Structure 1
Amino acid sequence: MVRNRFYRVSPSPWPFMVSGCLPNMAVGLVTWMWSDEIGLIFIMLGGFLLVCCLYMWWRDLLREGDQGYHSKRVVKNFRDGMAMFIASEVMFFFSFFFAFFSSTLSPNVEVSGTWPPVGIRVPNAFGVPAVNTALLLTSGACMNYALGSVRRRDYDYGSLIGMAGAILLGVAFVALQYREYYFNSFSIADGIYGSTFYMLTGFHGAHVFFGTLFLIVTFVRLWYGHFLSDRHFGLEACAWYWHFVDVIWIAVYFFVYIWGGGQLFNWWFDYWEGDVWWMKK
């Protein structure tokens with residue numbers, strides 16, 4: 001390999017092996033959802049192999065950076081790739097929001113023509129979801145503090161404290177969302193409301209979970225001194241992803257819990273003491 005501004009990575013088996021692990025987990029998930037316990041074996045086996053392959057892949061990537069192969073142009077390509085990945089994630093959530101708005105703005109007769117559907121006891125938007133919003137926004141602030149500390153060459157105190165705070169708040173978010181799911185009175189099988197609710201909040205929770213793993217890996221790298229004030233793209237990419245998770249949650253909180261859960265209409269109804277159509281008089 002020659003060090004130059006147009007460096008291209010050497011042939012690697014890890015992308016091919018990762019692409020084989022993911023369909024294995026998908027097949028296992030579908031099998032498990034059809035009440036076949038063997039699906040769990042496929043999921044766990046695929047997940048274990050995926051973690052091993054990703055570890056080896058990222059190990060090789062870090063070694064290339066330490067050996068000086070990642071020039072400014074290469075890092076720019078990394079930035080563009082991360083931006084494209086986040087854009088694809090936005091499109092992923094857009095599909096679920098589209099299904100949610102389609103059902104909310106024009107509810108079918110099968111759900112009584114109202115939203116939320118009759119018989120659904122929606123979660124209180126100002127309970128656990130509000131606490132989770134505060135946790136995630138505070139975690140984003142901790143992430144910014146850690147990134148700013150590295151840029152100021154504070155590698156031993158501020159950066160580590162900020163990353164540790166972001167990790168703890170991310171874990172607390174996942175734990176509280178699990179608690180909310182446990183006490184919910186409806187499931188993903190309860191019509192279109194349950195489907196859209198759990199698809200949006202569940203996939204966001206999965207992103208928080210994997211984002212927390214991203215934070216932990218970045219914290220370990222920070223602990224071992226992998227980042228400098230002028231060389232910290234890994235930390236910056238982690239911050240981009242975590243802020244993406246923050247923004248998506250704000251949209252989920254407002255549209256799914258407050259607006260889609262009827263909280264906004266209830267506030268409007270109480271404010272006007274039931275005379276919500278006063279403008280028509």
Structure 2
Amino acid sequence: MFTELNSILNASPDSFTQGEFVLVSDRQSDASFLVNHFLSFYLRARCRVCFLGLVQSFCHYSAVSQRLGVSLTEAKEKGQLIFLEGLNESLSILVPRDNDFTSRAMSFLRDPGVGLRSLYEFVRSSLTGSGGAEEWGPPVLLVDDLSVLLSLGVRTGAVLDFSHYCRATVCSQLQGNMVMLVRCNGDEEEDGDEGSEWLRKGLSLQCSLALHVQGLPTGYCKDIHGQVEVCWRRRGEGQLAQNKLFQYKVHDKGASFFARGTSSAVL
């Protein structure tokens with residue numbers, strides 16, 4: 001959990017806005033450190049979290065979260081964390097075995113054209129079902145990373161439909177939050193209405209807060225790892241979108257954020 005980022009977003013585990021859809025995206029950089037932040041943030045806030053780990057394994061996230069002071073294993077045992085390990089689930093669908101147990105959340109892999117209803121049903125049942133003996137706070141959906149579904153043959157429109165239904169259920173109906181990561185290709189524009197850039201633009205119209213991570217325009221710097229553009233998109237009477245740009249440096253147990261040009265490395 002990153003204290004400086006919490007200050008920028010005016011949030012803490014004890015006080016945060018419910019019903020928000022946070023879009024995290026990156027280009028020529030790696031925004032996965034923000035996913036780790038939000039995971040530890042919401043677990044500390046005692047939210048019930050459904051994590052669709054479509055890229056990395058549970059062991060990977062567990063090791064990172066351990067450095068941030070959060071135990072994913074303990075959260076799973078308590079029923080606070082529901083973790084879908086996409087790599088294992090995909091294997092059980094594509095190479096089925098008699099003794100394999102599968103949630104069928106990834107059954108769309110047999111026919112990507114049918115859409116992501118099975119994945120949505122997994123999210124809905126995970127966050128509306130029993131959470132064990134303890135009472136948890138508002139539900140949270142985390143996805144890392146949504147753009148990998150495009151590589152699996154799912155059309156951009158189907159992914160946008162999936163996020164729309166998840167937002168309607170998690171954010172509107174259950175008054176919980178969503179965080180989704182999308183990785184953009186190196187090119188600024190893509191042909192047609194498919195691809196990660198088109199997906200990012202579509203999701204940016206749905207989200208209430210967007211965090212876009214990029215490399216430095218001046219190239220590599222040892223003391224500054226990149227920049228993140230924060231865009232508040234909350235809609236309401238008299239409210240306009242607000243953008244701010246920060247630079248950051250990732251540490252072993254966190255990250256530092258600072259206004260552009262104020263790092264000690266450039267002063």
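Read-outs: derived from the displayed coordinates by stated rules, not from any lab. Predicted model, so just to flag it, every value in this text is computed and none were measured. Cβ atoms are built from the backbone, for glycine too; each structure is taken alone.
Tell me which structure, out of 1, 2, gives -0.61 once log10 I(q)/I(0) by the Debye sum over Cα atoms at q = 0.11 Å⁻¹ is calculated.
Values: 1: -0.79; 2: -0.61.
Source structure for this number: 2.
Relative contact order in percent (Cα under 8 Å, 6 or more apart) computed as 24: which structure among 1, 2?
Details: 1: 18; 2: 24.
This figure was derived from 2.
For mean projected area of the Cα convex hull in nm², for residues 153-232 alone, which of 1, 2 scores largest?
Values: 1: 6.1; 2: 6.8.
Comparing 1, 2, the top value of mean projected area of the Cα convex hull in nm², for residues 153-232 alone belongs to 2.
Given 19.6 as the derived value for mean count of other Cβ atoms within 10 Å over residues 17-24, which of the supplied structures 1, 2 does it correspond to?
Of the options listed, only 2 reproduces it.
One of 1, 2 was used to compute Cα Rg over 2.2 N^0.38 Å, for residues 169-216 alone, and the answer was 1.36. Which one was it?
The read-out comes from structure 2.
The value 24.2 for mean count of other Cβ atoms within 10 Å over residues 137-144 was derived from one model only; which of 1, 2 is it?
Values: 1: 19.5; 2: 24.2.
Source structure for this number: 2.
If helix-only ellipticity at 222 nm (-39500 (n - 2.57) for each DSSP H run of 4 or more, over all residues; to 500) is computed to be -24500, which of 1, 2 is the source? Let's see the in-between values first.
Working: 1: -24500; 2: -8500.
Derived from the structure labelled 1.
To which of 1, 2 does the computed value -1.30 (log10 I(q)/I(0) by the Debye sum over Cα atoms at q = 0.24 Å⁻¹, for residues 57-144 alone) belong?
Details: 1: -1.16; 2: -1.30.
Answer by label: 2.
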